[in-house]
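Pasting the structures here.
Derivation of every value follows stated rules applied to the coordinates shown; laboratory data play no part. Predicted model only: the values in this text are computed from it and were never measured. Cβ atoms are built from the backbone, for glycine too; each structure is taken alone.
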Structure I
Amino acid sequence: MKGYVLNIEKETLENTQYRRVLYTTKNSQLVLMAIESGDEIGEEVHDLDQFIRFEQGSGKVVIDGVGHDVEDDFAVVIPAGASHNVLNTGEEVMKLYSVYTPPEHKHGIVHKTKADEMHEHFDGEVSE
């Protein structure tokens, strides 16, 4: 199959893994995340652009030191080179999906919890 089609809202809301890479091409990658209440991704900088859409929960996104409150239905674009963090300041699990351009993570990665997280960067393997 060429391409990837799914109900992204349904998949995002049903996801229970901290990080799950759904689909990877040579130019982009679709990733689901579930961040527990009080947890965060941790400050990071990528050499790529990142789009994030929040489907559940509330929190804060910090980009280059500037904080922005976010909740369901918010979207964020983080340009390459920007320092950023996503913090779940709400009571429920924060659920989001992210599109990296180009890919950031190794294809097929699943981290059940933040403690399982390993920074396995994209190695050229794609979904098709």
Structure II
Amino acid sequence: MNDDIIDVGPDERAESLKTFGWISYLLHLIVAIAAVVPGAQPSAALLIVALIIDLVKKGDAVGTWQASHFSWRIRSVIWAGVLYIVTAPLWFFFLLPGWIAWGLISIWFLYRIVRGMVSMNEGRAIDA
């Protein structure tokens, strides 16, 4: 019998995942805020790093309240990316509608990140 292996319950696992969650949320927040500030250039690389963290650690969160946060962040990035790509042609043909569309997407993304951060800070799952 190996005494080095300690089985931790869902609550301990959820707490240990908070650091990864905060790092991911903060990377998302930097990009989301920069996206709504005129002249700021958010880096897609930050979102890719956050997405990789979430994809790698998501399995560790299964069965905990943190699982909803990993799914929430992954869905947020994927939907924002799809919406940005779908509305990209507006920039080429009509500058103002492209700016409005991307502004709305960025505000929606910022809302999702702040909502997730508030829920995680309260130690509860995010309801989709």
Which structure, out of I, II, was relative contact order in percent (Cα under 8 Å, 6 or more apart) calculated from, if the result is 30? II
Comparing I, II, where is distance in nm of label points 7 Å out along Cα→Cβ at positions 46 and 110 highest? I
Upon calculation of helix-only ellipticity at 222 nm (-39500 (n - 2.57) for each DSSP H run of 4 or more, over all residues; to 500) from the atomic coordinates, which of the structures I, II produces -1500? I
Work out which structure the value 4.6 belongs to, where distance in nm of label points 7 Å out along Cα→Cβ at positions 14 and 94 was derived from one of I, II. II
To test your reading of the models, identify which of I, II gives 13.7, 42 for Rg and Dmax of the Cα atoms in Å when calculated. I
Computing mean count of other Cβ atoms within 10 Å over residues 62-69 gives 11.6 for which of I, II? I
